[in-house]
Structures are given as structure tokens and as C-alpha cells.
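Each in C-alpha cells, the structures are laid out below.
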Structure I
Amino acid sequence: MVPCFDEPDFKANWTVTIIHPDGTTALSNGKEIGKVRETSSPWITSTFEETPKMSTYLLAVAVGEFKFVEGYTKGNVRFRIWSRPAALSMTSHALNTGIACLDFYDHHYGIKYPLSKQDMLALPDFEAGAMENWGLITYRETQLLYDANIYSAGAKFAVSSTVSHELAHQ
């Protein structure tokens with residue numbers, strides 16, 4: 001993708017542009033600020049707002065057939081949970097927990113969340129349990145999705161714990 005020093009001490013602002021197939025969604029750390037499709041082209045060019053200075057390991061890009069649920073924090077931060085369309089019905093617990101966590105951290109620490117959005121993405125095949133990419137946290141599906149008709153109370157607690165942990169990194 002880009003040449004860089006993969007050293008947390010070195011920080012940079014990132015302006016991301018992703019060229020992806022029509023019919024897919026592109027995600028990154030910043031809020032999408034533009035989407036252009038050339039006439040008769042099967043490709044879309046999505047651009048994202050510049051990030052604050054951050055370590056290179058926090059950069060994230062994702063492209064896929066994703067759908068989302070959305071809410072807002074008390075501080076008006078747009079909060080979305082992204083997943084495969086078939087898993088969208090299992091995202092409400094993560095959305096409610098995530099919004100409550102950002103509101104709590106804002107109030108408890110007195111530090112406003114610095115980004116205009118927070119996305120969390122459930123991935124079916126993700127080796128790590130989760131990764132705290134700034135503005136686009138990625139999760140293994142089992143760490144973000146919950147359905148009371150399928151999963152135990154312990155699974156609900158595990159989702160809450162993982163979401164609160166990853167948001168604490170933000």
C-alpha cells in the first residue's frame with residue numbers, strides 16, 4: 001500500500017483514496033467525503049477525510065459487501081457497526097454498547113473524542129479478536145455480533161468487554 005516506518009513513535013496524517021468495485025463499500029479511518037464513479041466504469045473512487053496524526057499501525061482500509069446500523073453519541077459522533085448483510089440483525093448490542101462507552105469515556109475523562117465518526121467492522125475471517133484502528137475498529141464476528149436467541153449471556157458479556165476494551169484505545 002504505502003512505504004512507511006512501522007514504528008509507533010513515528011506518526012503521520014493520512015489521506016486515503018480507495019478504488020474499489022462498484023457494488024462494494026470502502027471504509028477507512030476517516031469519514032468518507034467523496035465517491036466518484038466514472039461513466040461506464042466498474043470502479044468507484046472513494047476518498048476519506050484526513051486523519052489526525054497517528055501511528056502507521058492504526059491505518060485501516062476495508063472493502064466488501066457491508067451494511068451498517070447507525071447511531072450518535074451525546075457529543076454527536078456518528079457511530080456505525082458494519083457487517084455482512086446476513087449478520088446485520090446481530091449488531092444492535094454492539095452499537096448500544098459502543099455509544100454508551102464513548103459517552104462514558106467522554107464524561108469520565110473529560111476528553112472529547114477527536115474524530116467525527118467511529119466505525120466498528122465485523123469480519124468473518126479475522127485472525128485477531130479485534131484491532132483498535134483509529135476510527136475503524138475491526139473485530140472477529142464472534143467478538144462483535146450478538147443474538148439473544150442464539151448466544152449465551154456470557155457471549156453478550158464478551159462482546160461488551162471487547163467493545164469497551166477496543167474503544168478505550170481510541
Structure II
Amino acid sequence: MKYAAGEDLLAEHGLDGLEAEEIIDRLDTMPVQERPTDLTASVRPDTLVVSDGPQGRETGLELPEDRFYLSMATWVDGTHECFFHSLTTYLGELRDEETEVTVTDDADDSVLIEGTVQTSDNGFAGFWLPSDIDATATAEHDGHTGSTRISTGEDAPTCLTTLELS
């Protein structure tokens with residue numbers, strides 16, 4: 001679903017014709033220096049909201065009902081508060097770093113994600129997870145480890161910046 005007031009907004013930023021998942025993946029992995037400064041994109045549990053702020057144009061693209069996007073920025077020395085992930089503004093501490101990540105479904109202990117991920121230039125690593133689950137995310141980087149519970153429900157955060165590695 002796109003809001004009529006912002007249909008041309010995506011075209012102006014070369015994002016027209018892309019599905020919400022493709023826009024999220026493109027913007028979240030874009031080098032920081034190439035990020036558009038006149039565009040904001042916020043990932044909600046069910047919608048990607050894209051706007052140009054002062055211009056007043058906004059468009060929303062629905063996300064698949066069975067998938068949930070969680071962007072994770074692990075940290076050692078410092079972090080910031082975050083609830084809905086911003087694809088064009090937020091920066092995490094561990095930029096362009098390899099991190100071992102495991103995400104396990106709490107209901108049946110099935111492993112949803114396991115392996116080495118490279119954080120993007122923004123310090124985040126994004127994961128598409130099943131919707132409506134409770135899980136545990138564990139990360140390890142350079143001898144530091146941490147673990148936290150996550151949820152992918154309709155009121156859950158799409159940004160995880162509380163996973164401290166100690």
C-alpha cells in the first residue's frame with residue numbers, strides 16, 4: 001500500500017518499482033556517505049514509512065504479514081536508544097565488523113539464524129525473521145558476547161541497540 005501523497009517520492013530517490021523488503025535492504029546496507037540526506041525511512045512492524053520531512057510527502061509500503069525486519073547494532077562502549085529502525089539516520093558502534101549471531105526461537109529452541117554477519121557501514125545488521133515469535137538473540141565479536149530476548153510481534157521494536165557485548 002502506498003499513500004497517494006508520496007508516490008513520486010520513491011521515484012525521486014531511485015526506489016520506484018521496488019518492494020518494501022528491497023528498499024529496506026538497499027537503504028540499510030548503503031554506505032553512510034551515500035545516504036540521502038533529504039529522505040527518512042522508518043521500519044515499523046508492518047509498514048515501511050518513507051518521507052522527505054519538511055516537504056511533507058510520505059508513503060507507506062506494507063511488509064509481508066509473515067515476516068519481521070529487525071536491525072541489530074551490538075555494542076561494547078556505547079549505544080543509543082531506538083525503537084523503530086531508521087534506515088537513513090542511525091549509526092551503531094561496530095561499523096563494518098564481523099559478528100557471530102545466533103537467533104533461537106524460544107518456543108521450540110529452533111535456530112532461526114546462525115553464522116557470521118558483517119555489519120553495514122551504519123553499524124547495523126538486518127535480519128528477516130518470522131512474525132509473532134519470541135526469541136533469543138546472541139552475538140559475539142572480538143571475544144565479547146551478549147544475549148537478549150526479542151519479540152517480533154505487532155508492537156515490537158524493529159531496532160535492537162540494547163545487546164551489549166561484554
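Quick check: 2.6 is what I get for distance in nm of label points 7 Å out along Cα→Cβ at positions 24 and 96, calculated from one of I, II. Which structure matches?
Label of the originating structure: II.
Which structure, out of I, II, was mean count of other Cβ atoms within 10 Å over residues 112-119 derived from, given a value of 14.0?
Computed on structure II.
Once distance in nm of label points 7 Å out along Cα→Cβ at positions 48 and 152 is calculated for all of I, II, which comes out largest?
Once distance in nm of label points 7 Å out along Cα→Cβ at positions 48 and 152 is worked out for each structure, I has the highest.
Out of I, II, which has the highest value for relative contact order in percent (Cα under 8 Å, 6 or more apart)?
Top value of relative contact order in percent (Cα under 8 Å, 6 or more apart), among I, II, belongs to structure II.
Hey, helix-only ellipticity at 222 nm (-39500 (n - 2.57) for each DSSP H run of 4 or more, over all residues; to 500) derived from one of I, II reads -7500; which structure?
Clearly, the read-out refers to I.
No lab work stands behind these numbers, since they all come straight from the coordinates. Here the structure is a predicted model, which means the values were calculated and not measured. Cβ atoms are built from the backbone, for glycine too; each structure is taken alone.
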